[in-house]
Structure P
Amino acid sequence: MRILIADDHHLIRQGLALLIEGFAECEVVGSAGDGLEAARLALQLLPDIALLDINMPGMNGIEACRRMLSAQPKLAVILLSMHPDESYVLRGIEAGARGYVLKDAAPEELEQALRLVARGESYFSPQVTGAVMARLLGPEKAPVPALSARQLQVLRLICDGHSNPVIAKRLGISPKTVDTHRSQLMQKLGVHDVANLTRYAIRIGLIS
């Protein structure tokens, strides 16, 4: 796994690099101090995974994630943060991040996140998962089917009016996989058209 690190604190970047280099089959190919530099290095170095701090000067990690994925849809992005704030998490999911790891996580958790996103899966720290579900449940605490990070991404893009081929290109997956996610969403939510998917997305606060 070729990994790019971005954090505006030099000591944190250096510590992350030393930690990740100790994981089997992991190589840190570059590091950046802000989002703009990270986006430039991603194009230059072509990493498999970008590990981005959210709070960086110039361009934050969420905007850097969005810019990177517009140019490199198959890049996997994991966001790093000190806060399990659901608004950050949902914005990160909307930007296309496959993971969200808190900075106080154990090294084993970071390694697990890297390996999962390298396989095309997602990883969100347990505290983050709780925050997102609390947001999805909303003030009425109505039952909400468990949706994966990828399903939330697909749902958002469907509600934005994108076709399966466009969604596939944005997320770096096949149109057939998008169609599978669409069918699973409708089955889980008990709806049969995009209009009702959109109503659901509004109800849970995913879109306005």
Structure Q
Amino acid sequence: MGVTVFITLGLTVLAYLLGSIPTAVWLGKLFFHVDVREHGSKNAGATNTIRTLGLPAGLAVFAIDVLKGFAATNLYRVLLAWGGGDVSLWSLYAIIFGVCAVVGHIFPVFAGFRGGKGVATLCGVVLALHPLATLCALGVFAVVLATTRYVSLGSLTAGLSFPLFLFFLFHVRELPLLIFAVTVALLLFITHRANIGRLLHGTESRFAPKRKGSVS
């Protein structure tokens, strides 16, 4: 039992550290000599990286941030392989590690605890938990983004659709997973409350990659 607790705690810390990798900050400083947190929305995420440094840089940040969440969530496999967990509770272990990665992204120890909103990392978490429902939610995001050019609105609608896809389309009945999905949707609305206010007032910025020769 003691070994199991030790392994679980160790993996929990590892998940947080994976999430704490400040992709946007390091990439911006290493290749562009720019701290994206000093430009645009001041957010260390893929969207602000696209606006500040351009589409290729932003896509690289998005891909790595998704990978962080995906890898951290799958640490539950290490726990089960070690014989330190109940297989029937796999989703609970996965959610715990995934949440730690998202917390790490928002409050990264490697970047002064100033990170992003965690949407891309969260995308990696849900992709690991249920790939098909996640792909459906990403489809919703893509449609909303293409029609409105509001990243925030796309994120909100995708987050709201994820638990609906799980329950109604894929008939998921695992309580930890459903509770997590609903909680994620609620948290997205909380973390995007400023964006919601701007959407309601018509002042939200539309998605537009950085143009050559400018840093916004």
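Quick look at the numbers
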{"item": "Winner on FRET efficiency 1/(1 + (r/R0)^6) of positions 5 and 45 (r between Cβ atoms, R0 = 30 Å, to 0.05) once structures P, Q are ranked, highest first", "result": "P"}
{"item": "Answer label among P, Q for the case where helix-only ellipticity at 222 nm (-39500 (n - 2.57) for each DSSP H run of 4 or more, over all residues; to 500), calculated from the coordinates, equals -21000", "result": "Q"}
{"item": "Distance in nm of label points 7 Å out along Cα→Cβ at positions 149 and 189 - highest-scoring structure of P, Q", "result": "Q"}
{"item": "Which of P, Q leads on relative contact order in percent (Cα under 8 Å, 6 or more apart), largest value", "result": "Q"}
{"item": "Origin of the value 49, 34, 33, where Cα extents along the principal axes in Å was derived from one of P, Q", "result": "P"}
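Taken together, the values in this text are just the output of simple stated rules run on the coordinates, not laboratory data. Just so it is clear, the structure is predicted and the values come from calculations on it, not from any experiment. Cβ atoms are built from the backbone, for glycine too; each structure is taken alone.
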